[in-house]
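I've put the structures underneath this note.
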Structure P
Amino acid sequence: MRLDTLKPAKGSLGKEKRIGRGEGSGHGGTSTRGMNGAKQRSGYSDKLGFQGGQMPIHRQLPKHGFKNLNRVEYKVINLSSLQQLCEKLNVTSVNKETLIENGLVSKKDLVKILGNGELKVALNVSADAFSKSAIEKIEALKGSATVIK
């Protein structure tokens, strides 16, 4: 092999497409941009929601609804999940760190305990919030429900 015999791979070099250089080039006239209209002009950009000049659908439909900016999102944990956790780990107290370690919640989540399911063990539970039924079921078994501030 010699350097003076090297050639590019077959088909790798195509002919340059010269646009707007007369009819003989095959790309003259409209310069591959089609017929008249906004898309033929330079500087055209597709506007978001533009529907050819007719009133866009997002402006035809009325606004509705309300988004509460002060809403507090809780990650809910049922008593049945706490019972499964107690059976698995054999613990008598459950706090946020225990739930994080076992993958039930993430670090930044606020935790609310709900009373769905049955609890068979007296538990000391600490969380950000509790439902009334959860507190009743926990305290019926001589456990405690502590709200974290």
Structure Q
Amino acid sequence: MDLSNLKPAQGSTKSRKRIGRGQGSGYGGTSTRGHKGAKSRSGYHRKVGFEGGQMPLYRLLPKFGFKNINRVEYIGVNLDTLQQLSEKLNTKDLALELLQNNKNERIKILGRGEVKSALNVTANAISKVAKEAIEAKGGVVTII
């Protein structure tokens, strides 16, 4: 046995269906597309969501809600997270750049947890509870 004797397993390969090659082939005439209609034409493409003329689902359901284009999105950072970050970096100054993943994010300090030492925090916004907690420990809050 050598490479010239190798063949695929019996029944594992099929010959391609050659349509549109005359009546004698058995696939001539309508070329397996049935008779007339849009689906038999070349270039036919059914629209996404088309349900055969029935009212499509996306038109049955009403529009809902709205998107406020002027909304300002904040990422919340809690006091316990600030304390952990301060201990990890061994610093008391937590600038905005340390808290952001990218420069366009806006950071708001929230009041969950507690601060154990005086921190100098810079953020875009801060909750009343968080501000009181930081200032009670002798820290400074700067809002940009």
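Taken together, the values in this text are just the output of simple stated rules run on the coordinates, not laboratory data. Just so you know, these numbers come straight off a predicted model, no measurement behind them. Cβ atoms are built from the backbone, for glycine too; each structure is taken alone.
Things worth noting here:
- Structure with the greatest value (metric mean projected area of the Cα convex hull in nm², set P, Q): P
- Structure (P, Q) behind the derived value 4.1 of distance in nm of label points 7 Å out along Cα→Cβ at positions 45 and 109: P
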